[in-house]
Structure P
Amino acid sequence: MTDDIRLAFAHPSERAAASSDMPYDRISLRDYIVEVEIGAFQQERGTLQRVVFNVVVEVLPLTGPIDDDVDRILSYDRVTDAIAAELEAERINLLETLAARVADRILLEPQAERVFVRIEKLDRGPFALGVEIVRARDGHATVVTDTPAVPHPRVVHLSNDAMTSPRLSDWIDSLAAQDAPLILTVGAGALPAPQTGHAMTQRRIDLLAIEQNAWVLAARDHRCKVVATRTELDWAMKNGQICIWAPSKIVLDAVDGPPAEASNGAALSAWFAAEMDAAELLVIGDTAPDTAIATRAIGIEDPL
C-alpha cells in the first residue's frame, strides 16, 4: 500500500501531521459515538443510528507558561459542544452538511487554525460509511459578522371556508399591505385522507394532504407561492413574496417536531408560527390554538 493510500484511511491525527508544514499543536476527539436521526433515505427517518466522530483541531502553540489554566487552551468540551449544537439545530440529511457545520463552528474558536472532521455511520451495513473534510482559518482571524435581521412574519391560517370565500383576495390585499411578511397556512382539504393505522406513514399522508390544499390555494391567487424550506421562506420574506407553507420538509426535519398531529392544521400552524418567531398568528374561520405567539381568530364574515 502506498503512503498516500495508507494516509487516506489513517486517523485524522495522522493525516494532520503528514499534511502540516506549521508547528501546530493538536487536540483530538476519537471515536465519539452519538445516536441521532440522520439521513436522506426514507428508511432513515424516524429511527436513531450510531454516528462516530473523529476530530482533530490544530492550534498554534501557546506562548508563555500554560499555568495549568483551562481558560488558555481549547477545551475538548468545545469540540463536543460544536457537535451537539449542530445535531440539535435541525435534522440533517447529509454527513457532508454536518461535517462542514461542525468544522465551521469549531473554527469560530480563536485558538483553532485547522480542523479535520471524520464522521461515519455505523449501522448502515457490516461496514462504516463516512466522510472526512479539512477546513482551515488560512491565517486570517475568523470574523463573526452580525447576522442580518430576519423579519418576523405574520402567519395567517385559513380554514377551507376561508379559502373559498369571495373575500380571499381582499384579505390577502390587506395583509400584504401591512408591515410584516405574509405566510399563509392551511389544513387538509375537505376530502378525507387515507388512513394507514401506522403513525409514521399516517403523518406523511396528513402532511401531503395539507400540501395538496396549499397548491389549491396557490391556484386561487397567483401572488402566493408554495414554499417548503426555511431558506426559501427567509428569501421570500426579505423580498416581499407571499408564501404558502408546505409543511413536510420543515416538520420532518425538525429535531423537536410539533406536538400536535399533522391532521390538526391550526395547531400545526401555531407550532410553525413559533418556529418562525412570528409577530402574530391570525386564524381565519377556525378556532385559535393554544400558543405563546400573539394570536387572534376571526370569522369569515368578521373584519380584519
Structure Q
Amino acid sequence: MRLRYLAVCASLLAAAACGDETKNPALPDAEASRVTATANPRWSLYDSQTPTENLDATGGWEVGTRFSSTARGRVVGFRFYRAAGETGTNYGRLWTNTGTKLKTSNPFPSGTGWVTVMLDNPVEISANTTYRVSVNTNTRQAKTGGGYAFNGALSNGPLYSDGGYYGQPAGAFPTSSSASYFFIDVIFEEYVVTPKPDLYIYDINPFSGSSVVITVCNAGDAPAPASYTRYYHWQAPPVGNGQVVALVDLSTPAMNASECKNIPVADPSPAGYAHDYQATADIGGVVAESNESNNWAKRTWRRY
C-alpha cells in the first residue's frame, strides 16, 4: 500500500515536494475494517455438476482441487460430491499450495451427492494466491476423467481452478496433479470493501526564511471533499524559551483518489533557531476515512 502512494506522489509532484520515504510512517492496511459484512457474496467453483465415474477408493485417498481467488475474503465451508457406496467419515481440509494445513473441518454429513460442512472458524485467504482444498475418501470416489484437460478450467465469480490433486494416505497433503475433476469445493465469502477517502500528510517541507509547503495526499480509493489541514510551528532560539509562531487551519482542496496537493503557508524561520513543524489533515464531519491513524506528521528543522 505504501509503495503505491509513493509512486503516485512521484508522478504528481516534484521530488522536493514529495520528500523521501523515511519522513512518514508506513500506512497500515485498513481494508479489513472497511468490509461490509451484510453485502459479502458467497461463491463456489462447482454449481450442480455431477461426476461421470464412481471409483474404488479402498485404502483411503486424499483428493482435492487447486484454486485461487482474485478477491480477498475467507473460506467459510467445504463441499464435495459423496459417491454412492462411500462409507466412513469424511473431513475437508484447506492447505497452502506448498502443503501447510490451514484448517480441518468437522465431519461431513452422511448421504450421497453434494454434501456441505460449514467451518466453525472461517479462514481468511489472500487474493491472487494459490491454495488447495481436499477431502479424504474411504471406499468410493467420485470423478470425471479429463475434466480440466477437455472441459476447461472451473471459474465462478472471483474463484478459479485449473487442476485437481490426489495422494495417500488419507488426511495427508495431496501432491500428485491430475487433469480430472474430483468434485471437491470451497464456499468462499468475498470481502466487499466500501471505498473511502484517506487524507495523509506526505511531507512538511520548510523553505528557509519564507514559507513551508505541506504535501497532503488522498491515499484512499474514493474522492476526498474539501477539508482542512491544521498547521503548528514552534521555534526555539539557541538560548531562552521557545515560542509558538503559528497555529492555523489551512484550506485543503478536494482531491481525487491517489492524488496529492501542495499547501503553502507563509512562515519565516530565523537562522539559528530550532523549528518543529507539525500538521494534521482531517476531513471531519460525516465523511469517514478508511484510516484515521496516518494523517499526522512532524518535521524538525534547524536553520543555520
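Derivation of every value follows stated rules applied to the coordinates shown; laboratory data play no part. Just so you know, these numbers come straight off a predicted model, no measurement behind them. Cβ atoms are built from the backbone, for glycine too; each structure is taken alone.
Suppose helix-only ellipticity at 222 nm (-39500 (n - 2.57) for each DSSP H run of 4 or more, over all residues; to 500) works out to -1500; of P, Q, which structure was it derived from?
Q
With FRET efficiency 1/(1 + (r/R0)^6) of positions 188 and 204 (r between Cβ atoms, R0 = 25 Å, to 0.05) computed over the structures P, Q, the top value is the one for P, the highest of the group.
Among the shown structures P, Q, from which was the value 14 of relative contact order in percent (Cα under 8 Å, 6 or more apart) calculated? The partial results should precede the final answer.
Working: P: 14; Q: 21.
Considering all the candidates, the number was obtained from P.
Please state which of the structures P, Q yields 24.8, 62 when Rg and Dmax of the Cα atoms in Å, for residues 108-195 alone is computed from it. The read-out comes from structure P. Which structure, out of P, Q, was Cα extents along the principal axes in Å calculated from, if the result is 74, 44, 32? Comparing all candidates, it corresponds to P. Computing P(r) over Cα pairs in 10 Å bins from 0, in percent, for residues 124-171 alone gives 18, 46, 32, 3 for which of P, Q? The read-out was computed on structure Q.
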